[in-house]
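Peer 1: Following this line, the structures themselves.
No lab work stands behind these numbers, since they all come straight from the coordinates. Given the structure is predicted, the values throughout are model-derived calculations rather than measurements. Cβ atoms are built from the backbone, for glycine too; each structure is taken alone.
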Structure I
Amino acid sequence: MRRRDLILGATASVALSACSSQPAKLRRYNGPDVTFVVVNKGARRMHLLNNEAVLRSYNINLGFAPIGHKEFEGDGRTPEGLYRIDRRNPQSQYHLSLGISYPNVNDFAAAQAMGKSPGGNIFIHGQKNPHLPDDPDWTWGCIAVKNEEIEEIYAMVRTGTLIQLNA
């Protein structure tokens, strides 16, 4: 009996430890759909909308050269224009991330005309180190928020959602 109890107890411990190692960063959201994301670069604000109603708003950090539309890889700018959320990364080195469909055909053509690559991998993501404050506008063109905020955003925003990035 004791051996059986020991084996059952050990099995239960392993199962419970596996459950606790699941990423707590993945939340559930049961509210209204986010139908549109609006980023106002100048105001350093991002808004999640359901039609015209603002569901949530966040302070944001941008690329290290935030003024103007992203033209090519390495320019430090955050794109401007209409894009889509096109991918999700639960294993991001910046906690969680949502991909933005930059570059589009026009972005690619403009960079190519300058003899450069448009770059890519533009995301809404969390912090580089949650224990230290981020410098303003520290990314290479992404949109950064606090880790707690990207958890909420990640749960609320679906792949395919439109995102408008304004100056």
Structure II
Amino acid sequence: MLCLALAAGAASGAVFRSQEDALRDAFPDADRIEAHRYVLDEAQASQLRALAETDLDRKLWTVHTAHKGDELLGYAVLDVRTVRTFQEALLIVLTPDGAVRSVRVLAFHEPLEYQPSERWLGLFGGRRLGPELHLKRDIRQIAGATLSSQSVTRAVRTTLALYQVVIRDPGAVALD
């Protein structure tokens, strides 16, 4: 019984921080962070899939905008996806002009040895959506954690495509 409990503990992941805490850490100077929900129509979903070069598992997205007074500090998107059999939650933070500022792991339920390191996540800093933002191009794979590196790269590409399709489109209408 003890062996089973230890094996289950070793295979389980962890929740590292709440979305609220991560947003405050991402935007420490913000006096307000607002959540805007978007439901993609078929044209937007198709465009997002093409730009991200990946499938979408949902059409409802929440984009957080951070402000200090009238100044826009940036955007953040929480992306929850299945890596292999369990989920990870990432907060992808963008600059006001749509470059990646940071990628933060909020939860990782796969075995922790497959979790991307802060150093590896730092490879995405300053990146924009383009043909080189792929594994084995500008982003190297994590040895022994191919599925994790693929999942994070897809999440970042999806967020950058979301920026192009919805965030910077003045015609996009949020639910709130």
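Peer 1: Which structure, out of I, II, was log10 I(q)/I(0) by the Debye sum over Cα atoms at q = 0.09, 0.14 Å⁻¹ derived from, given a value of -0.32, -0.75?
Peer 2: Working: I: -0.37, -0.72; II: -0.32, -0.75.
Here the read-out was taken from II.
Peer 1: Computing relative contact order in percent (Cα under 8 Å, 6 or more apart) for each of I, II, which one ends up highest?
Peer 2: Working: I: 29; II: 24.
Largest value of relative contact order in percent (Cα under 8 Å, 6 or more apart): I.
Peer 1: Further question: Determine which structure produced the value 0.7 for distance in nm of label points 7 Å out along Cα→Cβ at positions 25 and 121, calculated from the coordinates; the candidates are I, II.
Peer 2: The read-out comes from structure II.
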